Structure P
Amino acid sequence: MALDFYSTVYDNLDIYGRIFHMKAKERKERIKYLLSEFELEDKRNVTIDLLSGGLQRRVQVARAFMHLPEILFLDEPTIGLDPVSRRKIWHFIKEFSMNGHTVILTTHYMDEADYLCDRIGIIDRGKIIALDTPKALKDRLGGGDIVTFNVKGDLDHLRSAISNLDYVKTIIRGEDLAVLVESADKVLFELSEEVVKNAGR
C-alpha cells in the first residue's frame, strides 16, 4: 500500500491504524512510539511529498509496524537509507521479532540477512538455491565473516581486483559487495584499502 503523498506523516500512520480497526487511544500511543523510534517526531505534520526519499522510506517501514502484525512481510526495508538509519531499523526489526512476531523480508544486503534472519533463502534467477541458518550457510562456505561494502563504480572490476587476495574466500553477488573472509578483525583495514583503491567507498 503506497503512502498518501498529500497527507502528513501522522495521518498516514493514523489511516493505516484505522484500516486495521485500532481504537483511537491505541492509535495515538502507537503513533507516538513509532515517530520516536524512527526519529520522525519533527516530521509528524509534514506532508509526504515534502520528505526526502530516505525519510519516505522510514515512514513506509514505520507504518508496516503500526498494527503489530503477527506475521510481517518487508520488501527491501532499508534500501536507500544511510548506514545509521539502516542500523536503527535493524534493531527495531530484531526487537520486534524477539517479541514473538514473524518477519519475512527480502534484501540484497548480506550483512542485513546475517544479522536479522534465523533462516536465509538465497534466490538466483527465480529459484531457491540454498536455504538454511546463517551459520550453516557460512559453514558450507568454510566459515568466516561476511564484510559488506556499499560500492560506486565498476563492481565487476572490483570483484576481479580483490578475488585473488589470499584472505578472500568468496565474493557474494548482490547490490553491494559482500566478501567472505576468515576473520574480519584481522583483514578489515587492508580489505577496505583495496576496495577504496579499486573504485569503492
Structure Q
Amino acid sequence: SLFRDEQRHVLTKVIANTMQSIGESYREIYLQNQPLMHSLEQFAFPLPAGLRVAAETVLHNDAVTELEQPLPDFGEVERLVNEASQWGVRLDASEQFRFAYEVALERMAIALERTPDDLQLLESLRLASEISGRAEHELDRWQVQKAYYAVAHSSVYALAEARASRGDREADEWLLHFRALGDWLTVVLPSNGE
C-alpha cells in the first residue's frame, strides 16, 4: 500500500540520518583520541573496545567511500587498510568492504578492456591486486581475469611487447604492471607465437 511505502521511505531516511550521526560521533572520538591510541600502542597496552570500534567504523566508512569513487585511489585504500591493521582491525572481514572492493575491481576491469593502454588505470589495478593479495578473505576476481585475458590476447599486448623489445620505456612499464596483475590473477600470458 502507498501508506506502507511512505512509512518505509520515512524510516529509511531516519535510519540514514541516524547512521550519519553515529559515524560523525565515532569520527570525533577517533580523531580526538589518536594521541592516546598511539601511546597505548607504544606501551603495548590493548586498545579499549570503544576506541577500537571507533577506529573500525571510521576507517571502514572511509575505505568504502573511496572504493565507491569512479577511479578509486588505491594508495588511499592501502593507507586505510594499514591504519586499520595498526589498531587490530581487518577491513576485509567486512562483507560491505569486500563487496565495494569487488565492484571497484569490476569497474576498473571493464575500463581496462575499453582502454587497455591506460597506464594509470593499469597501475591502479595492479596496486588493488597487491592490496587484496594481503587480505585474509578471498575476493572474486572473475571479471578482472576475463578482462585481463581479453587484453592479453589482443593486439595491445603484442604491440607492447614489440615496443618494449625496441627499448620503449613506457611499454616496459606497461608490461611490468600488466604481468604483475597477471601473477595475482593467475592468468598465463600468451607466448610470442600465440
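Quick notes on this structure:
- helix-only ellipticity at 222 nm (-39500 (n - 2.57) for each DSSP H run of 4 or more, over all residues; to 500) derived as -25000 - corresponding label from P, Q: Q
- Source structure (of P, Q) for Cα Rg over 2.2 N^0.38 Å, for residues 96-151 alone, computed value 1.06: Q
- Of the structures P, Q, the one that 0.30 was derived from, the read-out being FRET efficiency 1/(1 + (r/R0)^6) of positions 136 and 160 (r between Cβ atoms, R0 = 30 Å, to 0.05): Q
- The greatest value of distance in nm of label points 7 Å out along Cα→Cβ at positions 72 and 144 among structures P, Q is that of P.
- When mean count of other Cβ atoms within 10 Å over residues 8-15 is computed across structures P, Q, the figure 20.6 traces back to P.
- Among P, Q, which structure scores highest (criterion: distance in nm of label points 7 Å out along Cα→Cβ at positions 80 and 112): Q
Bear in mind that the values in this text are calculations on the coordinates, not laboratory data. What you are looking at is a predicted structure, and each value in this text was computed from that prediction instead of being measured. Cβ atoms are built from the backbone, for glycine too; each structure is taken alone.
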